[in-house]
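Pasting the structures in now, so scroll down.
Here, each number is a calculation from the coordinates, and none is a lab measurement. What you are looking at is a predicted structure, and each value in this text was computed from that prediction instead of being measured. Cβ atoms are built from the backbone, for glycine too; each structure is taken alone.
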Structure I
Amino acid sequence: MPEEGRRFWLDARYRRVVLEDVVAAVTYPGREDRLDEAVAVVDRAVEVGLAHLGIPRGPIDLPVRIEPRAVGRNAVKLEDCRLVLSATYLRLLPRLYSSPDVAFRTWLHESIHARQSYDPSWRAEFESWEGYEEGLADGLANILCDWAHALILETTDYVAYVQAYRALAAVLQMSRWALLRRLWSVPTGQVRATLLTVVDDQYHRLTGLRLPPEAMSRLRRTADALFVTGRTEVERSDHEVEEQWRGALE
């Protein structure tokens, strides 16, 4: 990894100092003039690291914006290419979490959304089945945080979607990275359609066969149920979710 990103990703103490600079610039009077510089340091390291790891961020409307947002609305990648972090969220970080690494994770999550320009029809997928996209972004963010020895927040609203991808990867005998990296290659709005192709391709590698139409229909119904908008809690074990996927593929 290039030097300008390596220290941020691999030195937890340095990363904490840099992230705390961002939090301090938002929180304490008289530090506002340091905000742009502090944000730029973090964002450049995130950008460099993602490129090095093979999942480069696409174009965004720089600089990353820090703006007031409602509690719980921590960050967003907008379809007009703005990437916005919540000033409210950053101010609350020291009270809610033991490490500012949660901000690093949020930064990664939104940067993964920013891999390409949104597909023009993205709302058709996202409004009904947000889990395809949010599970992809959260799952990859988890993997990257684990690699960087950063805190992984296990209580996001997307844990059920991450579990669905994790169980599918196990059934397909793929690593989570291999599965999610295939889906990363398409823009927001195309993940739902692409998942069927990815599963069919892997099924062909394992069996030499293609999924018949009735299995593809079951697969679509199962995936839509697991990635439906609003599934915020894990209700079944990984084994039970794996059995759901296996049932669809039989």
Structure II
Amino acid sequence: MFDWLRRVFGRAGGEEHQRFYETLDALNAHAGGGKPVTVKRRFGCLKVRSGTLVLGDPQYIPDLEVPNIAASEVAISAKLWQYPSGMETVKSLRLRLGEQTGSARRKIGQVGIDSAKLVVADKADIEEHWTEIGKDRIGLISTVRDDTVLHLLTKRFKIKTTRADPLQAEVVGPVSEDLEAEINAFLQADRRYSNFTFSHFHVQTNNSFDRANFMRGAWQFIPVGNSPEPLMLVCDTGRGDGCYDVKGQFEGDIPRRLTITFIDD
């Protein structure tokens, strides 16, 4: 809930940050039907074929690499805030890398979040399957200011649209590359829109970033690329953007547990 608030204000500091947290928690409690309770949840497992796990914001993946993994898969569990409505927020993430437990604990690094989302995946899967072009061609028209551009494009190109959300309309059916080029040329010829064509109209293909960024719910295993496998975990990051410590538990040089805390009790 309230992703735009979490993204705009998530990096505020000090007392301002605390006041924002209190406001956001109150809004979420209202939307979720009351105050949340903390629950533990086992999400499932991811294969680690390269021996290196990567974590990061979907805009910057890979941000942090965790090498020297001896296990063939990572078991992922979490603590969640669960609201009476069923809405959930991820408080912390725990990654178990094999059955053995290490005794040495230390901070591995940080992940910087600007999308209120975290990606966890195998390094080779990201390198080989992360894609900038997805299978879809969804035309989106901005209605942030008003419906002027929407009316212009529907009249000029005889396209049908539906309301995607309060900020944009969606073209019914896939938008061909030719139609995309024609609409962009039309907007670029108008001085009101020529400098910011993308902000008024763009085609979303549901590439790797799109699917991670617009994921519904608190967490999901979703395909890295355009094929059903391999998978990556995408989860929300508690109250939103910020820098989060990744702490490890080691057996010698081999990582056995990773913990990321988004909301500290």
Test item: P(r) over Cα pairs in 10 Å bins from 0, in percent calculated as 6, 26, 29, 24, 12, 4, 0, pick one of I, II: II
So volume of the Cα convex hull per residue in Å³, for residues 120-239 alone, computed for just one structure, reads 113; which one of I, II is that? I
Supply the structure label, taken from I, II, corresponding to helix-only ellipticity at 222 nm (-39500 (n - 2.57) for each DSSP H run of 4 or more, over all residues; to 500) with the calculated value -7000. II
Origin of the value 13.9, where mean count of other Cβ atoms within 10 Å over residues 104-111 was derived from one of I, II: II
When relative contact order in percent (Cα under 8 Å, 6 or more apart) is calculated for structures I, II, the one with the largest value is II
